[in-house]
Structures are given as structure tokens and as C-alpha cells.
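Take a look at the structures listed below.
No value in this document is a laboratory result; all are computed from the given coordinates. What you are looking at is a predicted structure, and each value in this text was computed from that prediction instead of being measured. Cβ atoms are built from the backbone, for glycine too; each structure is taken alone.
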Structure P
Amino acid sequence: MPNALILIAQGSEEVEFSTTFTTLVRAGIPCTSAYVPENPAEREPSDRPPLARCSEGIHILPDTFFSAEDCTPDKYDLLVVPGGSKSSEIMSASPAVQQTVRNFLDAGRVVGMICAGVRVAKAAGLPQQPVTSHPVLKSELEDAFEFSDEYVVISGKLVTGRGPGASFLFALTLVDLLCGEEKRKEVAGPLMLPPGLSI
């Protein structure tokens, strides 16, 4: 069974994080949340990750600290970068996160980014390709990528999502890529999604 690594930082968008996390778990995909600190130098080896205060004030306790040495594509089949303005700035500024994104894609692993999380694709220097993101980021991203208004865009192993409202569609697309269409349908059914959203 594939497994997933989901990044989280201060200011992560809680709908995008939690919807993706729970949808993957419903598909039987084990998930680990890894905290990306704003200042890596502040971390002590014995520290537990702090509560992440998400963009709308909900607090989430991550499973572990993010570490480029531990968060490698030989251990995980999927890397997810949720959105959130502050969170995306923290992750985009991290050379370790940038390198991890490139490592996953180079290894043929799936990388999912949603909403402002797509900023990390630009920071990582990914080649020009179709992506989607929140419309407010269009001017920031369209010089580096082929910006799309679709809710979810698949470009090779890179999957990008539009925003919080696209979270289920984004997450189910990841389930499909990792586990197949039948598993996607199995997970989507009990969610009672509006018609058309789970297709």
C-alpha cells in the first residue's frame, strides 16, 4: 500500500490539509504530517513539533518535524504541499523543501500542491508546465508555468489544485493516481459529494 507525506507549517490552510489527509486515510493510505519550521535553526533534536496554527485559527499537532534526510522518496509514494499564504512562504523559502520536491519528482513519485502551495513549484524551479492555483496567484505564477483555471491539473507526476473548495477533488485525484479508479469511487461514495464532484 502506498503512503503519503503531508507538509504543514504555521498558517497552513486547514481545509486543504485535513481534507487531503482524511481522504487519503479513507483510501487506506497511511499519512504522516511533517512540520516545516519557519527557522530550522530553532529546532532541537529532542523537540516535538509545535502546534501549527492554521490560517483560520485551527491548531493541528504534526506527527514529526520535516527533515530532508528523513522525508525521502524511498520512504513515501506521495508528497503533499497544502496552501495557506504564510505556510507557502515558509515552505517556498526552504531549500530543503525545494530539494525534496525535486527529489520526489525525479524518483517518479507523485507530488500534490494546492492553492498557494503551488508557490513551492516555482521556488523549486520546476520546468514550465500546466498548473492551477488560486486566482490571486495567477500573476505570480504565469511567468513560470502555463496557468490553468481548471480545479485540478495533472502534469506528469505533479498534481495541482485550485483552492479549498477543490480539496476533495484534489484528494480523490491523488487516490486515483496511487490506488486506481475503483478505489477512488469506493472512497467518494460514502462522502456524499454533490453530483459530478467525485467523477
Structure Q
Amino acid sequence: MFAAVVPPEHALDDLEEFLGPRREAGPGLRWTARDQWHLTVAFMPAVPERAVDDLLERMARAAARRTPFAATLTGAGAFPDPARAKVLWAGVGGLEPEVELSRLAVGARAAAAKAGADVEGRRFHPHLTLARVGRPAEVTRWLRVLETYRGPGWTASELVLVESHLGEGPQRRPRYEVVETFALGARR
């Protein structure tokens, strides 16, 4: 499972339009499908069935503690770095969305851990995965192209809890199933 912020359709449309002609020029890149575009704030490789109800309650409280915020997909980067990249990603523009996403990540990760789920604890870096590379590769040229992107602004107002079914999607990719959507700032 993972908890994420999903950009709205108009933001995804704009990104897809930008990437369209560029995808053809990217041999060796496995482009992420649009239905898998999201900003992960907490990744839970294992969630015991007995923990799901508690996880839902705790995620709702974590989301309620945050307020909606303005966001824009912009720029690009690579993990682990441009010289030996395995992942190309789009960033989130501005200090406010980075701070708010970081705070949301802290709350969502704490909620998951307290509910009894295993939580991946890598340093949080807000990003939307655009493509994966089969073998580590030099991608500076790609970053120059992708760094020119700046999408339309939107308001992040929801946290989504998603269950990932590995290998069940098209081309043996994961199939995502939304378990629950939580409004940011919604007091219960």
C-alpha cells in the first residue's frame, strides 16, 4: 500500500501532452503509465489485514491535520543521480508544496507505523515518477529537456490510500486500487 497525493486531471493532461512527443525519443526508458502518476508520501510494503481499520482511522486524522495547498508539477530529477539514473521524475514547484508534502509524509508515515504497518523510511523527496531505466544510465540530456516543464497550478486537497497489486496491470505492471480518500483539513 501507499499514501499519495494525486494531481487533478487537468494537471495530468498537461503533463501527458508535454511528454507525448518526447516519449518516442527515449529508447531504454520505460515510461510510467498516466494512471500510475502520483506523489507518494508513505510507502508500506506490508500491511497486515488486522491493521487496515486502524490505518484508515489514523490516515484520516493525519490528513485532517493538514490543510489544502497550492502545487505545480515542474522541473525534473533522477534517482539516485543523473550519472547513474534508474528513475526520471517530475518535481513539485515552490517551497510551500514541498513543506506541506513533507509534513503530510511525516503524518502519514507515523499513522502507518502506529497502525502496525511496515513503513519505508527513506528520506522524503516529493516527486512524480515519469520513467524507469533498465540499467543505470547517464540522463543529463533528459533532465535538460524535462526541466523546462512547468504545469498548471492546482490545489492538493486529498490524501489517497492505494493498494498495489503487483503484476496484475497491463504489461505486468502494478494495478492500483484506491482503498480510501481523505480530505485534507477535514475535521471529523
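Before moving on, here are some points about what is shown:
- Computed 0.55 for FRET efficiency 1/(1 + (r/R0)^6) of positions 94 and 174 (r between Cβ atoms, R0 = 30 Å, to 0.05) - originating structure among P, Q: Q
- At a computed 45, 32, 23 (Cα extents along the principal axes in Å, for residues 22-101 alone), which of P, Q: Q
- Structure responsible for 1.00, with FRET efficiency 1/(1 + (r/R0)^6) of positions 30 and 142 (r between Cβ atoms, R0 = 41 Å, to 0.05) calculated and labels P, Q on offer: Q
- Given 1.9 for distance in nm of label points 7 Å out along Cα→Cβ at positions 38 and 118, calculated: source structure among P, Q: Q
- When relative contact order in percent (Cα under 8 Å, 6 or more apart) is computed for each of P, Q, the largest belongs to: Q
- For distance in nm of label points 7 Å out along Cα→Cβ at positions 134 and 158 computed as 2.0, the structure of P, Q it came from: P
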